[in-house]
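Some structures to go through are shown next.
Readers should treat all values here as calculations from the given coordinates under stated rules, not as data from a laboratory. Quick caveat, the model's predicted, so the values are computed rather than measured. Cβ atoms are built from the backbone, for glycine too; each structure is taken alone.
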Structure I
Amino acid sequence: MDRASELTALTAQQAVALLRRGELSPLELIDAAAARIEATDGTLNALPTLCLDRARDRVRRLTAVQSDPSPAGWLAGLPLAVKDLNDVAGVRTTYGSPIYADHVPDRSDIMVETLEANGGIVLAKSNTPEFGAGANTFNEVFGETRNPWNTDLTCGGSSGGAAAALASGQVWLATGSDLGGSLRTPASFCAVVGLRPSPGRVATGPQDRPFGTLSVEGPMGRTVGDVALMLDAMAGWHLEDPLSLPAPVESFQSAAASRRLPRRIGFSADLGISPVDAEVRAICAAALRRFEAAGVVVDDACPDFGDAPEIFQVLRAMGFVAGLGPLYDAHRDRLKPDVIWNIEEGLALTSDRIGRAERARGALYHRMAAFFSTHDLLACPAACVPPFDVKTRWVRAVEGTVFDNYIDWLRLSSAITLTSCPAISVPCGFTADGRPVGLQLVGRPRGEAPLLAAAAAFEEIADPAGLVPIEPRSEPRPAGS
């Protein structure tokens, strides 16, 4: 293995440790990542916009004013990728839309500023569907992103470029965002780890609608420990985000390192609301038996999510009108059909239907709180299917149930979104033909620390070491090969 391959195979935690000891420089990591991207991205199209010169210049400027060879902060000069929904100052940021194909912002997103202040070096922008709408990553600006486990398949979305880049070793960490599963679905499809934090845990913006709780930013990595490290570098209060929370006293990385098993987990393969592919159902049930073997009580229990699909559809549509309504008025002919549909669904809403959805969401939260009075975690599949053909825009049917729109198949993740509870997708197995499957673990409100500890304990039990990074594959391979 050459030096560049050795470096890209490191976990983020390992790379940061070497940076802190002065045994590795950020410039070496930038060069290694650039070589890996050049070798693999022609197949994957995960990181269509690179900013290597900006990254190198930032390292030189930061190290020029301090004796330490690595920038200070949690990440110590580690390169990372930022999703193309988030502004990076001076770097082309398209939001996956032809409307913004040539957009170059003057200021970075608050999350990006926070990461850079904590020693992160932005290396590239990861591909995303237009405005993050949909769980298959393709757009008219850059095209489609493919899954490194089988390049005929989708990597999921909307943080698909991030997940594919991580799985193929292009970067050590990547940002994601999640409204209805945009972090958790691609993590599941690419056998990496994605955490949807509580609203406010990661400060975002500045934005026109700073009080929204459905969409959040979060970390993606190859291991639970890496995700915890990145959350430490992302978390904290910010004046321009009214929902932002202060950083915790104990680091998330320390919490993950404790690997504390929960005492009691409720498990539901379908949350009572979604069809689930039979093989996915079996793989996730087998994963829960590993918890049981370690002494955790696992029972078939979950709150009543019966009205969650309706609630989510209403509140999402309302959000699309608020967020994208002006673009719809000015550029309807340039938006993709799914975005148009979602905005028009919102325009057709009545105040009565919105009011009922808001009240129902409140009742759902109280049911979730009651569940957590007797359970430490809720577990279910991260997605109802394994990765599918990249040419399929969205899943039309599962186990005989037909979906009538592009987000309805995401019920297992969107229902959890409504609760504002933190949720993580961790690899838990493969289908017979080698497609990754992720297990979704849901923690108490604002309970990222115990959730990360439990996820790390599961990771240790499941022993997925060495799964990623992988060489992109053009042919499916049976699990274990």
Structure II
Amino acid sequence: MKKIQDRLRALPGVDKVLREDPIVALADEFPQVLVTEAIQQVIIDLRQSLLAADGEVTDVQLLPHAVATEAAALCRRVSRPSLQPVINATGTLLHTNLGRAPLAEQALEAISATARGYSNLELTLETGKRGHRFDHVESLICRLTGAEAALVVNNNAGAVLLALTALGKGREAIVSRGELVEIGGAFRIPDVMEAGGLRLKEVGSTNRTHLRDYENAISDETAMLVKAHTSNYRIVGFTSDVPARDLVPLAKQHDLIVLEDLGSGMLFDLSAYGLPQEPTVTETVEAGVDVITFSGDKLLGGPQAGIIVGRSDLLAKIKHHPLARALRIDKLTLAALEATLRLYLDRKDAINNVPLLRMLDAEQQGSRVRCQRLLDSLQGQVAAELEMIEDFARVGGGAMPLAELADTSIAIRPTQISMEQLAYRLRTCETPVMGRLQDERFLVNTRAVTDAQMENLVAALKAVLARS
């Protein structure tokens, strides 16, 4: 006990640490109160470590200069923004934890221009009268999808909730059991329906649902037939479901609404890039589906938004529902979405400028060349075994979970630190890097890494894997 007490007394006072060079050098960089708090925190952490396990703290760590060095590093860490740019080397293109789709340069320019001053957000310039913010994109969306009307809210979950509430509150909605899924963030389709004031009527079984199941479930209380995208969940094998287009005649016969949540929502077919074929928004509109919802920040490659398209009479009800105001998008999202949608007026413009579409269009040989350059930059410079391997990329973001895009990655086996230490140090370096741990290797996939980020990626790997 005496030894611990002696070591506790050896902890330097704040005033002494303030005079050390690492802290003095921060005078013009950080407020004095922040520096003092950092020193106090380091001393508190050392005291707690001493009390918990004496052998884990060295005498050197108790020196004023060592405390000052650690406090200076802590100052820099806490002063960095919490939300930081990250290099996505995971091979997942729409990584939900990393913010999903990066925006096109045109969208970034539109955000900047709109944020710098005032805009006609809810003003019709021709008449000088108040307008609606979604008017700026409605005609664009209708032109791109063939829908009669459109509305944009903050995200697709909000779009589903708003449409269900406005069109079916107090009545029944029929949905297949195989589509009652839970996706990221504990988001459950049944919970959304309940929040919208609908009574859920499940039909079919988990793996097989037939048209007759819907037909037999219809009653006087039924308001709509609902199709929900199953996101990352798939049933394979002995399965069957009913496409929305097959529900349309049944719904018309009983004067019901067909509502389909497409999830990602594609504006044109992406099967040419190795992705499975799924109905586009236009195809779904042409099939006669009354109301369709989809995301702006997934396969569309825009900002987070929920887009609702469909029949003008139904969209009018949705637009005038009180919940529409609570879920509306802000001017910066609107600016980014409009700029992204304008790129889709010409398919080549979209492919050349929307980052996600460029990633999908990247040929495997292109990835191989980038990986070879990365390998050449690291070979002989780091304490690790390096290998270029055949790999795959995934779309992610709840879109097409079974689709794999042939690709190439660098597999890293560190020789002086553990795999977990490598991942941690890359996550916490100046420009955080996210890779993928697989088969006792750390994989770096460059498909979602921009040319501008390659230099920082190389620097981070060299620093973290430096030879001791």
* **For 34.2 (mean count of other Cβ atoms within 10 Å over residues 161-168, calculated) the corresponding structure among I, II** => I
* Figure out for me which of the structures I, II the number 204 belongs to, where volume of the Cα convex hull per residue in Å³ was derived from the coordinates. => II
* Structure fact -> Calculated from one of I, II, FRET efficiency 1/(1 + (r/R0)^6) of positions 57 and 249 (r between Cβ atoms, R0 = 30 Å, to 0.05) reads 0.30, and the structure in question is I
* Supply the structure label, taken from I, II, corresponding to distance in nm of label points 7 Å out along Cα→Cβ at positions 121 and 281 with the calculated value 4.9. => I
